[in-house]
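For reference, the structures are reproduced in the following blocks.
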Structure I
Amino acid sequence: MLNGNDEKKQWLESLQVGDSVAIRKGSFGHGYYVLDKIRKITPTRRFSLEGLNGVTFSSDGKEMGKKDTWTPRLNIEPVTQNILDDIARKKYLDKIRVTEFKDFPLETLQDIYSLIQKEKILKKEEV
């Protein structure tokens, strides 16, 4: 994560076509990160990305032309290990969420439950 405006400005000025960036999507309290690549940079340092159709980011990394007041404007951010971990965590949670456990053997269900209980105990010990 960038520690100040000067660091962010320097990072934004260093971006080139093809560089990977992170974007936090979603609404308040329910955000998640996605990765994208810089597709185009204008002479005034406006950025467009490969995956977001028609979305342009200003030279300070903020989404331009946002008229919806219900969701926050998107920002481009540097890709960090924390962001990569957050993306991986969401992927695994999504896969677990749609898993049909009813057909799993009893022993497997017991192992899964045991693992969850161990994690809960570890979390309590951390606090």
Structure II
Amino acid sequence: MIGLNLLLALLGTPSEVSFDDLTRFPDKVTSKKNWDFAVVHTKWVESQAWYNVWNRDEWCEWCREAEECRDIWELLLDAETEVFSTNFRYERLWELRERLGQEDWISGTMPPFIPIWRFVRRD
């Protein structure tokens, strides 16, 4: 069934979303952990405003990137949460598809849950 859904998705933009589409993405436990981390990170970035008064534009951009990462993971988590109404879950799934773009939607690729490009690797 997953192979058929993937084939249909590759043949054109589907007009509908299906909960079967969720099988291509991380499971609910992973989504929840990533979203929780993203929430904490976003709050931390927002708390750094006083330390970034001289570089306000850069700080604002980091805030925007952190919120974008968090929001996309929240869409996935909401779509996977069965206690929400079916209509709400479909709306979140539809928005997730729109925000990811066709290629990432088909491959089930999620962005990082925090803007990792903001961190310097120290070996």
Structure III
Amino acid sequence: MRKSIPATNVACNAVTALANDGSTFSSGFLNLYNSDSTIVARLPLSYPFAFQDSTDGTAFSNQIFDATAFMDATIATYDISNRDLEYVWDGAVSTLSGYGDMKLPSLVVTQDSTISISVGFYAVPR
């Protein structure tokens, strides 16, 4: 089954819009976890819109703000949550040569180090 480009964009925008839901005057989050599902860092997404409108089924994030690592850890998974920390979607994290849904240059972080992620995206296949 294939979807038209307009249908793909609507589907993508519907999911990414959920990251904007929740309490007023705050943003959604990109949450990073270790293999034990313990949160390693919580990076705030842009307010009031975490993601741009979809083009060809892909919505790129607006600014993702830096955060400080809560502990020494190896990042294994991530999720996107809304302002009230309600789960929207998640995935595996790998290095750039891996097969994760999110790819980072390094998965190892030390407590109190700054974590910076310049851009993210959500894609819906046609």
Looking at structures I, II, III, which one was helix-only ellipticity at 222 nm (-39500 (n - 2.57) for each DSSP H run of 4 or more, over all residues; to 500) calculated from, given that it came out as -12500?
I
Which structure, out of I, II, III, was relative contact order in percent (Cα under 8 Å, 6 or more apart) derived from, given a value of 29?
III
Of the structures labelled I, II, III, which one yields 15.8 when Kirkwood radius over Cα pairs in Å is computed from its coordinates?
II
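Read-outs throughout are calculated quantities, based only on the coordinates presented, and are distinct from any laboratory measurement. All of these numbers come straight from a predicted model, not from anything done at the bench.
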